[in-house]
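For reference, the structures are reproduced in the following blocks.
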Structure I
């Protein structure tokens, strides 16, 4: 199951109730910090998640409200030795700014006491194993930006009733069948995976888009996501200002979710000029399955058909 915890949901500057952009995505043993605005390390501590295994940071772009917290976070890691090795993913321009921040400001040219790998991201798969993959895609903002798609790979469910009817004992034989291996039972019968595995079923999918100035070209990247996390910095009454600063309105985000057949929409990067209710009202008029994220909200990403099971 994929989960996301919001650490900061404010646009551009923090407010009393909202920190700057940051969230943690969880899947099995993976922990991804997506963006790292000012104050993120304190939000991590307040969330109760702590720093353990937080060794992969995915950056959407290089604006300071999305990266400035890296200075303090890396400094803490270096002092506490909580993390021995950290990977920072982002576009070339973003990594240049991060390099200047970490090596020029935090360590002032000295060799960092922890291993820091800066990995330039291009569109496509950036991490993959047998059950999971993370994909990056380009996003239009002021300067090069990225979105990220977290997806469980399709799997064939184990059919318990068929296994019982065939007399397959619980234990290693069933694990082998799930792994796609043929097994021979104690009585000599040969059981094939197709005997006890159902048709492939899609895994869950979370798509995260940071700051973005237009939805054109995004529909394919977010199509049929079980959860789409995207900014809603402005309301439609200030659409001209949204275009000028390359941000979205809540209505635009909702229309994208509607057109791309998304299951659930979560809005973030909320301006201090609006009340949550205003943002929610504008979006839900177009896409009812919308929520406005608040700091420390914790969501589990469920398949679109899970509610019918």
Structure II
């Protein structure tokens, strides 16, 4: 297995009373702290907060414009989307945007994409919200179009939901950004992962759940003739509450609104032991939120004492 890598899940909205430029400065401070120690940073694709513990009118970052700015400001980090809702952007346009990001970042963009789920957001922004099977079929076609646009010139594709004809995407990205498909639906989504993903992500859940999903994915890979080991396995933990003592870590966890049921809580060695349960299954890239943000104490402690244990 290659070196284990770590990414920071950039908050898309503040969980306290921070707003606007203050919130942006907190993000920049954390990115400066982890640059050179973490390998990546990741931003969600929502227009309003996905969480019910903040109001809908809380300041919320748009994914791709945030990546475009932050990738320029922090050149030692890769930047990825976790994950784009395929419904929100025409697939050919998204391919063009991804190719441009890959050029301007010198190959530091990871395109994470999923089928979408937040129905109230769809309706508020006037996007149709079809059934889950239809959205997953759209995801499959969107990924195929993106691949075509990045590798063929001109590119053409005719599907049930999306079409392109003699479309150009110049300059084509080199290297091609990894396409990370997010989701754990066992009948449909994981089959799309088996067919088209370079990377796979599933958010949260226990190590036992991850092991089960891996077995399902392996079965889909066998069915479509794909080498299961070609797909980079990632996992996005809900929240890490880390401190020099267990008692302090528990205090941090208790004060955080994130991830009541899926926290890693404890000292650096304890957190590292929990992560090894996932690496033993084949996880190569962790994407983690830290409970004490906007403080950089937790992420800094993790960067200094946990990351080196996986080198």
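Some observations on this one:
- Identity of the structure behind 3.3 (criterion: distance in nm of label points 7 Å out along Cα→Cβ at positions 29 and 277, calculated), options I, II: II
- If Rg and Dmax of the Cα atoms in Å is computed and equals 21.8, 74, the structure in I, II: I
- Answer label among I, II for the case where helix-only ellipticity at 222 nm (-39500 (n - 2.57) for each DSSP H run of 4 or more, over all residues; to 500), calculated from the coordinates, equals -6500: I
- Origin of the derived value 2.0 (distance in nm of label points 7 Å out along Cα→Cβ at positions 53 and 69; candidates I, II): I
- Origin of the derived value 18.9 (mean count of other Cβ atoms within 10 Å over residues 61-68; candidates I, II): II
- Structure responsible for 1.03, with Rg/Rh (Cα atoms, Kirkwood Rh), for residues 5-164 alone calculated and labels I, II on offer: I
- In this comparison of I, II, the computed figure 4.9 for distance in nm of label points 7 Å out along Cα→Cβ at positions 133 and 301 is attributed to II.
- Each of structures I, II was scored by distance in nm of label points 7 Å out along Cα→Cβ at positions 93 and 181; the highest score is held by I.
- Of the structures I, II, the one that 19, 16, 13 was derived from, the read-out being semi-axes √(5λ) of the Cα gyration tensor in Å, for residues 37-124 alone: I
The numbers here are math on the coordinates, done by the rules we state, and not lab data. Everything numeric here is computed off the predicted structure, so don't read it as measured data. Cβ atoms are built from the backbone, for glycine too; each structure is taken alone.
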